[in-house]
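In structure tokens below, several structures.
Laboratory data are not the source of any read-out in this text; all were calculated from the coordinates shown. Computed from a predicted model, the values in this text were never measured in an experiment. Cβ atoms are built from the backbone, for glycine too; each structure is taken alone.
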Structure 1
Amino acid sequence: MKTTTSSEGVPIREEEIDAVLAAGATRDAAHVREVLAKAKELKGLSASDVAVLMPISDPELLGELFATARQVKEEIYGRRLVLFAPLYISNLCGNECLYCAFRVRNKDVKRRALSQEEIAQEITVLVEQGHKRVLLVAGESYPQEGFSYVLRSIETIYATRSGNGEIRRVNANVAPLTLEEFRQLKAARIGTYQVFQETYHHATYAKMHLGGKKMDYNWRVTAMDRAMEAGIDDVGIGVLFGLADWRFEVLAMMQHIAHLEERFGVGPHTISVPRLEPATGSNIAAQPPHAVGDLDFRKIVAILRLAVPYTGIIMSTRETANIRRETFALGVSQISAGSRTNPGGYVEGDPVAVSEQFSLGDHRGLDEVVRDVASLGYIPSFCTACYRLGRTGHDFMDMAKPGAIKDHCDPNALSTFLEYLTDYASPETQAAGEKLIADTLERMNDGVRRISQNLLAKVREGQHDVLC
């Protein structure tokens, strides 16, 4: 059996995955319904269970899969959708990743690393739009000061305010670090550390990464071990769908999750599901080796929601507005909005193709996205309470797994949403938002409604950042 294993022990057992996929392909509708019934218990699914769901094509069974995913998502997280914005501080990179515009040999990209003053200007724009949470992103190469550039940037983000606004939580998507660097990142008060394996398929990984530190598969796949050893409770993993067979990637990711649960007692806080999108100077991005169609993409989201029900699923603006809407009901719990994927993009306004990492599918601004989310009956949430009240790692999972976290999520979502409506929203969004708040309160049980009404009253009195 071919196994990709690091010295710290993250096994990706490829032949085992192939065998599980082959067995799952032979299962009938009765087996599918057994797995869906198991998923409703909110205890997750095994690899063999997941393999049974992957071949579904019958419209009736697809409907049952999607309905089950929606039920599980709402039982655990309620109807809230957390919003954030990525902040690209640098597109300097020493890697040669064939699918990425930032690759070191791509001469078509205009390179830039933002100064601390420029980072503050970017954050001011985001704060004045209404954002409270950002994901710091940087290529795997820093200015002369090295990794301390990232730490200083986090400090700048937290220190920047405008009016009533501030960034309350910085998450970080940066290259794999040493244990000591992860400790420094923890001390900088990040929320979630995020890095994607891109592809778990070893041969594909080798073909796609032709230079730089990222060539080392094992160093990357063990990044989460080092992050968690360093005390970072919440980590986010993901796959860049389109590089290898999506069915293989999902099962390999489940092996990674199982490893983290076995070693640390807790799995990832989030899973991201980006698909390959066109990128300047990349033929691979324009013509993915294993392109994932819209139906399979929806199945990926639904299956992940059932397989690891406690984990947040992140949907970026790589996808179109329509695809994003469709996945809200299938398990997505966090979305980016008004994104720019080039350093300086928020101050400069329109996307700059010559410095973007990839093409965007959803170009709408934050206010329009918020209004759309509210009109669909979901609560746009700017909440960062769990990070700051210690509900991370084991504590978060202890509440998420039985579905108790939504009793905090819904009230905090409503109060932070009302903050946004009061301070930043257009009149049209304010109207849609107030209707959503009223409708949501009606659906709540008495205890959660009282908590929500108390928080909302404080916000209407002029208070900010009220938490439960």
Structure 2
Amino acid sequence: MKYQIKTIKDEQAYHHTGIMILIKAIKDIYNNPEVVVGNSLNQGFFVYFQKKDGTKIDRGDVQKIRKKMKNYVRLDLPIKYEWVKCSEAVEIWKKQGFDEKAKLFEGGDPDNLVIIYSLDGYKDYFYSDMLPSTGYYELFELRPYKSGMLLRNPTMLHPDKCQEYRDDDKLYEAFATSKHLRKSYSLDYIGDLNALSDDEKREIIRLSEEGQAKEIDGIAEKAVREGRRLVLIAGPSSSGKTTFAKKLCAGIEKHSGVAPLYLGTDDYFLNRADTPLGPDGEPNFEGLEALDLELFNQQMTDLLAGKDVDIPEFDFMQGVKVFGKRITKLTANQIIVMEGIHSLNDDLTKQVPLDEKFKIYISPLTRIAIDAHNRISTCDARLFRRMVRDNQFRGRDATQTIRDWPKVRAGENGNIFPYSSMADVVFNSSLPYETSLLKHYAVPLLAKIQEDEPEYEEAKRLLEFTNCFREIDMIDAVPQDSILREFIGK
């Protein structure tokens, strides 16, 4: 019963169906424990639960759960749905012990309708469509990981297989740090944020911004202390790289006493006439081969050796590198800060000694979760940011952003994500309040997309997703140097 994952909506349906089957299996085997779906990790989801006897989840547990899941797939059990009033949904969640789901819908219009999915007597809420039955969920991988397990799935970009496994231990550590911070703010789920007063929300904005600024300062101090001269920053679209780099440079100057030299790999593009072509016959500006690697490596080694270097500026109108405008030389202890999509790939800096390189991966990895079983995907987090920024600064509507998004993801999947585990530091650029604040900008943009447009279904999914968040309309509380200002402006 092959299911085709062609769109983001298909991907969400497949992944959430897998989560429901996994939770059902765990509850049946272990007498209804509380199951928590953590953040995305390694093309999957980190999932954990507390066994009644207090022992840790081990390989034997994962084998039993996997066997149970495969049995559900073989039985092809129907996944049913019903629409109930919000007030009824609250009672259902309380009876099942899902207090955070109940809190999510409490205080809303009691007559609003909420969709509830059921699988062989088990009921749950997911903010996406689901597959019609368990038989469609044929391809998955379940493996033990840390204190829980990883449920890995195919994706829209790789619909026929689970991608090769790699241990993203630094991403896991970043998730654990973020979770600890949210708990210190008493923000486990979005219902906790929704329930705050305006004054309390302002305080959350202040605390989270101060915490993020402190973390960036700590990264700068680490880079200076370790004495590595080339700091390399990479991350997917809408991670906040520009603002992060500026703050990092300020921190490096503070801790070293010397302002770093800030460069971008875009200035090292090959002249456009020499740009290699992609499979579609068009110039491929995303690949590493689009850069003048020989010139780049020569100039980096010369700079680190204390030599004068004529750094190019790329003229995007003419499509050529221009020299003679930036002849520079590093001073004693001066650090180079370099930002670009290939920065973590050692093939970019193959002539630079490893002990000179300090690599940073940045992404809005995790925000406050909707509930124990629904997290905000990193992909959606970045799409919201990009949609708002495109409209604010690039004159593009949400239709164009959504249309281009699969191509953006494909480029990241080939050029950025495979190298994230090579970073010395992972920086989580997300802020716990940002989805509630971005809702103010995003909802009007999404509402303009008409039913006859191909992007309508994705816009509809995102609008339904925002229903979980109560809008935070206090833009003045966001600091002027916040990473979020890169997207909302001012």
Quiz item: Who wins on Rg/Rh (Cα atoms, Kirkwood Rh), for residues 194-257 alone among 1, 2, i.e. which is largest?
Solution: 2
Quiz item: Thinking only about distance in nm of label points 7 Å out along Cα→Cβ at positions 226 and 434, which of 1, 2 has the largest value?
Solution: 1
Practice problem: Give the label, chosen from 1, 2, of the structure having the highest value of distance in nm of label points 7 Å out along Cα→Cβ at positions 66 and 98. | Solution: 1
Quiz item: One of 1, 2 was used to calculate Rg and Dmax of the Cα atoms in Å, giving 21.2, 64; which?
Solution: 1
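Out of 1, 2, which one gives 0.70 for FRET efficiency 1/(1 + (r/R0)^6) of positions 266 and 282 (r between Cβ atoms, R0 = 41 Å, to 0.05) as computed from the coordinates? Please list the in-between numbers first.
Details: 1: 0.70; 2: 1.00.
The structure behind it is 1.
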